[in-house]
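Below you'll find the structures, each written out as structure tokens.
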Structure I
Amino acid sequence: MSQYQAPLADMRFALHDVLGAEALFARLGFQEATRDIVDAVLEEGARFGEAVLAPLNKIGDEIGCSYDKATGEVATPPGFRDAYARYVEGGWPALTAPAEFGGQGLPHLLGVPVKEIIDAANLAWGNFPLLSHGATEALLHHGEDWQREVFLKPLVEGRWTGTMCLTEAHCGTDLGLLRTRAVPLDDGRYAISGTKIFITAGEHDLTDNIVHLVLARLPDAPAGSRGISLFVVPKLKVGRDGATGGRNGVRCGAIEHKMGIHGSATCVLNFEDAEGYLVGEPHKGLAAMFTMMNTARMAVGLQGLGLADRALQNALRYASERLQSRAPAGARFPDRPADPIILQPDVRRMLLTCRALVEGGRLLGYHAASLVDVAAHAPDPAERAEAEALLGFLTPIVKACLTEWGVECTYHALQCFGGHGYIREHGLEQLARDARITTLYEGTTGIQALDLVGRKLLQLRGAGLRAFLGMIGDFCDRHAGDPALAEFVGPLRGLAAEWEAIGRDIAARAQRDPEEVGAASVDFLFYSGYVALAYWWARSVATAQSPQHPEALRAGKLATARFYYARLLPRTLAHKAAIASGAGTLALPEADALG
């Protein structure tokens, strides 16, 4: 079985040393989020993840969720209900929620490492409370006062959980084709009817009530995405006074049998005149739902990060213990029958790849999370606006790159185990299977790439890219004369100029041929991700130079940064070449294109 230990030392390095979290929190008005409080939260989160959730990971995979066709009820794997009760008892659902609705009001950035711990310890379990945070955000920003009062408090307490009901069998990502309908009733309620698929935690036995946020069409809705409205539809009927009633007209019709995350219930939900309430304005539901979707996309990026880190931990331990053949330069441990495989260069290549992507990716994800706090609480409106633009730009990068790197790292870790990784005994094959979904749900990598290029680069004229380029420029200017950083500053400055030029080139070609957007998008996304990590690795080395840090940390960060710049950053060359090749290279013979 795979093991997990929360990487508290690197989490603290990222939060306190690189990102300066304590000073940031104080400036944003989170006076109670001192370093002592932050460290205490991390330590308690680690205990919960390691002692409560991690032991259930294999159980959830082997037993999975069960579905009762007669009742439509779903039972979670053994131990999941008790773990959720302990999660609620510990106050974890309320950690970053607003105080006026029963939350602790702590920064969003502090919730992110806790989320990473949960995902690494037990991804399937973590999916049950996952969307409650997104539902809270959607209702907080778009709900009526009474809706916030009635629905947010039990969500924040963890007494209820939330879902996001978008997809239907015939439409997938194209939500403009959805058919679920909402008929107005006389008292301000709506009768919701239709079928939604792939609903994470759509039915379970962890809480009595589940708050479904559902996209549907009103009778007078125009066609396409402009005719979509958002409704809150609870599993148990809920009045405006908060009183709960009998079972609503929503029933689980099936659960999916999946490649991974077996302990997570992925449901088909049938709505039959289910009573619900309109959230926000009629026909404006997609915009409201994007508040929840963007929160979920960031959260899924952390899932990829957590799985990659757990895989790396197990691969590093195994490679240090597994004896097989001799080191290339001769026996390092002649008294043993063989040397550990970590002495093989290719094994170190895989381990360093994982370490570079995990530790660099942690800073990428944590920085994006800090922007949520800045955008909401910075005293300067201009700073809030810039943070919002940069967050929008980084969200698809965080979601897509951290999940794709999560798949890469879990497969590298499995490879380190050889044939032992392919069998179930060590738990690596579960991590690889679980990681695969992260590139798919909450928008595939291709969808993230189209959002990045089509909307964030072109429609919004690259405001977020300019903000990131400004960060890189400031860093390079500050360290221009530092010989210890010269090997990073020069290449980083050159890549920043190239990044901007590639963006301009895509924009110019897209004006001549709209297919250039889709042809370039995925490569531009990965190019952006690798340059972003180059920046964070350079900052890591600069931060680690401080005398307060032990020599082992300084040497480790420097060695990993050099590996990243030498062996992973050159991937940008391939992505740049692919972008330059244009849409014409993607042409298919007509017979193939039409099937």
Structure II
Amino acid sequence: MNYKKNYSHKLFSILAATAIATSATAPAAFASTNEMNNSAATIHKKEEKKNKNFDLTIMHTNDTHAHLDNIARRITTIKQVREDNSNSLLLDAGDVFTGTLYFNEYEGLADLEFMNLIGYDAMTFGNHEFDKGTATLANFIKGAKFPFVSANVNFQQDANVKNYFNNRIEKHPKDGQIYNGIIKEVNGEKIGIFGLTTAETKDISSPGPDVEFENYLEEAKQAVKEFKKKGVNKIIALTHIGYNDGGGDNDLTLAKDVEGIDVIVGGHSHDKLDQPVIVNAGEEPTVIVQANEYSKYLGTLDVEFDKKGKVVSSSGKLIDLDQKVNNAYVIPDDPESAQILETKYKPSVVEMQQTVVGKTTVDLIGGNPPARTGETNLGDLFTDGMLAKAKTINPDTVIAFQNGGGIRTSVSAEDITLAKVFEIMPFGNTLGIMKLTGAEIKEALEFSVKDAPSAFGGFLQVSGLKFTFDSRKPAGQRVQSIDVKEDGVHYTALEPNKTYVVATNTFTAKGGDGYTVFAKAYSEGRVSEPGFVDWEIFTDYLTTQEGKTVHSSVEGRIINLAN
């Protein structure tokens, strides 16, 4: 496939200047100077080219999870891309809900004001849209100035949402309504957009008994069939099922098994697809994109369709909304959006950060090097909370791992505020649940202690498990014993050939810190991604302690026999 333009002209100029200023240190999300010159040439060629093909620019977001602090830069970027791309769509692939105090305070309505302001064309539902039940979701839907698409979620029996639900493909969609799919007309061309949501939602969120999740492949085939009947040959699947997620549904399978989908705009797995992925499994190619998480990027995809609706070329980039040069943001704030955020929404969030969520009677030890060299009481508390949350999703979960590099600081014996929790875990990592053999767990633990007694960010704090190792022995031969508390009470020896359910964060589950053993499990579909951000898991666990007070001490879960 050929590759075309990446950015609008104004944004292109900003990014080109940034590339020159930052030279070789520029992040991957921005092209090099040579690449930008090449892009400029292709843009020029495209403008000169006169044919009957149709060019479409798709801007896309996913898994923003109420991260609004950079919303004014996102809106600036959208406006700039639109200015130079009259044939454009703006889509969201779900999980606007939950993740920051903006959601805790405003339940999605702060996000919605900005989505309405900039004019999203459609959104599908993520699993987290159901976290507070369908009453909260209904309040979000009815205030939207755009339609929702969801082909495999049936709301007909749900008292809160059924009045907004239309079980059909709609040519003239109304704002604040849900359709299986919609037909958008862009410069005289019909574009079909349908939505899909992971069936895991019923197990990892709170949709209630009256929301039905139907087979995503069958519903996708039906949607494509209906679009074709209506004369639509350019079809976009707006999905929240994960790129290669292990929850039973994902975009790669969708692209391979359902003929006729031209573009998949995805979410759920938080994948950072720097360039579009092309799947050539049928008569026509399918282009897959996803824009990572937390409003870090605005995804852009340029596709060229021939007269029969086949994608004949595509290119795409993730525009980094938070890049700085000389400590200043490259992308300026949109003034109107910035003013709304600062005056209407941010003051309450800043006040909430001082909320006391618990208390500790002892110093809780984290940071570097303690959490990266051995067991700490904060590591124990952290992983206990992770395990407790995972058990509510999959009761078979018996172990939890947390990389020590994700426990950034210690806590003095005093009240614990939300602001302090954000200092401990600033990355907003989310929960992942893996299926691993005992042999794979041993391999991971060997990797965890390979640098001991020196600090390693991937050193694993643990719950539901204890092990001994000898740092005097060669790396890979250090772990001496491993015991698992399968029944929650008694430890028994780890069995190499047995499969265990293990909770961790998705950074680690995808191979972060060099954990190839976890990356292998992820690539094989053995990792489920229910989400749930670490700071919320931790604060929820604090509330379960008597008097919201902890007295944690090191329990001997990790013992270095060399000491």
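Readers should treat all values here as calculations from the given coordinates under stated rules, not as data from a laboratory. Because the structure is a prediction, the values reported are computed rather than measured. Cβ atoms are built from the backbone, for glycine too; each structure is taken alone.
Structure summary
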item	result
Origin of the value 5.2, where distance in nm of label points 7 Å out along Cα→Cβ at positions 166 and 398 was derived from one of I, II	II
Source structure (of I, II) for helix-only ellipticity at 222 nm (-39500 (n - 2.57) for each DSSP H run of 4 or more, over all residues; to 500), computed value -17000	I
For 2.09 (Cα Rg over 2.2 N^0.38 Å, for residues 334-389 alone, calculated) the corresponding structure among I, II	I
